[in-house]
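Input: structures, listed below.
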Structure 1
Amino acid sequence: MKNILFIATHPDDELVGAAFIIKRVLLKKNLIIFFPTNGVLSKEEMWFWDKRKYEEKKKLRNEEMKKSLRYLGVKKFFKQDIPTRKLKENIKKTFKKINILIKNYKIDTIFCPAYEGGHQDHDISNFICSRLRNNSKIYEYAEYNFSKGKINCNEFIKSTKNEVTIKLSEKEKSEKIRLLEIYNSEKGNLDYLKLDKECYRKLYDYDYSKSPHPGTLFYRRFSFFSWHPRVDSDTPENVIKKIVNSEIF
């Protein structure tokens, strides 16, 4: 690892999945963070009274992101203005953008979220990065999943021998709590997190034509409330279809 591109699919993933992977390991290298989405729902998915606040919400999330990067000590980043849950419609565009970053900054290593059903955008990011194996070494970090019907934080669904686990000290746990508080706009979506560890490994050889794991995925836990903006109404089958039908599959 020398020149690293870290994929934080939404502003906050850099903290949820990798605050101390970044602080302990990656800051020692030439590190760039790329945010494929702006982390905010599209207007059409918002409550009608929130639609007029769309630009305001984007600005707030952007300010939170910049504050997070300052605390982490990350100086260089890039972003796309794509709403959350819309990355599947922008697979080719994002693939091209990452390729440009690889070329311009001589990237030899990429970190991305795991394919674990935590969020559809995370799974799309993982798939895109899997198609870059010929350009760079690819590592993935675990965030959260709902394997076996329970919330699992910062651990992979299928364990492998090449995992690197970072156990957080009590001081680091307290620091991570403070860091997560930066994303006040996401407070209601981060209360399930645990703070014991973070882990990463070389990219697993996933079958992207199949769901990340049997049973209900994390983002489908409350599918019976699909009318609510905070509940993802997309099905894993639809996300998989977008992957399989993409030009880079």
Structure 2
Amino acid sequence: MEINFELLIKLQDIDEKIKDISQFLDSIPSQLQAIDRKITDSAQIVADAKDKLARNQKKRRDLESQVQDKKTLIDRYRKQLNDVKTNKEYTGFLKEIDDVETEIGALEEEIISEMLSADDLEAEIKTAENKAAEIKETYLKERDVVLKKESEQGKTKEQLTTERDSIIPDIPSDQMSLYKSIFKKASGIALSPVTDDFCSLCQIRIRPQVLNELIARREIILCENCGRILYWYPKR
């Protein structure tokens, strides 16, 4: 009997589209994860800047505490000055007070340096927050685009599947079984058109007798090289 290659070709076209859509849909989770990761990375920059400011503030508190401890020490030394009995002891306490005051001066300079750094860090946080907000807005829009495509492609796949189901009953079961077998083994391409005496997919030359049989369309003929179903597709 004559083979209805139009149905097989239509089935092949539908299956190729379904396969492409399925691959796209399978990639959606990784696309969304990549977008979420970029948003998280931008937020982490803000968190890192705030962490630096927190460390700066802690260091300033530690330095201020050290200054206060040393001022308390100086007060104690000055009280002890009233009880000294020799000039040597008096001179010694004055030297201790002078040394501690020098240390306080160094600590206060360090505090001022940390305060200036804090101003820079606050500016850094503000810049990072603005940048993170821009990045988040950009990638949320990209995320919406991906989700929209997912929805659209999902609907298209449903339509194609419905169309596929509608034509399968019109394809003889033996032809359908052969098609499925080749489709699975041949990377999702079960049919190959023959144009100019060649299999379009593997480029092997088709013998004249086989060409006549293809044109007649009375039986299914497989390519001797790639094993796909051949069909005559004259060059236009």
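We did not get these values from a lab; they are worked out from the coordinates using the rules stated. Quick caveat, the model's predicted, so the values are computed rather than measured. Cβ atoms are built from the backbone, for glycine too; each structure is taken alone.
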Point to revise | Which of 1, 2 leads on distance in nm of label points 7 Å out along Cα→Cβ at positions 153 and 177, largest value | key: 2
Review point. Thinking only about Kirkwood radius over Cα pairs in Å, which of 1, 2 has the largest value?
Key: 2
Review point. Between structures 1, 2, where is relative contact order in percent (Cα under 8 Å, 6 or more apart) highest?
Key: 2
Practice item. Taking distance in nm of label points 7 Å out along Cα→Cβ at positions 57 and 81 as the quantity of interest, name the structure among 1, 2 where it is greatest. Key: 2
Practice item. Give the label, chosen from 1, 2, of the structure having the highest value of distance in nm of label points 7 Å out along Cα→Cβ at positions 25 and 137. Key: 2
**Study point:** Which of 1, 2 leads on distance in nm of label points 7 Å out along Cα→Cβ at positions 41 and 225, largest value
**Key:** 2
**Study point:** Origin of the value 0.75, where FRET efficiency 1/(1 + (r/R0)^6) of positions 161 and 201 (r between Cβ atoms, R0 = 30 Å, to 0.05) was derived from one of 1, 2
**Key:** 2
Revision key, fill the gap. If helix-only ellipticity at 222 nm (-39500 (n - 2.57) for each DSSP H run of 4 or more, over all residues; to 500) is calculated for 1, 2, the one returning -28500 is structure 2
**Study point:** Identity of the structure behind 0.90 (criterion: FRET efficiency 1/(1 + (r/R0)^6) of positions 89 and 193 (r between Cβ atoms, R0 = 41 Å, to 0.05), calculated), options 1, 2
**Key:** 1
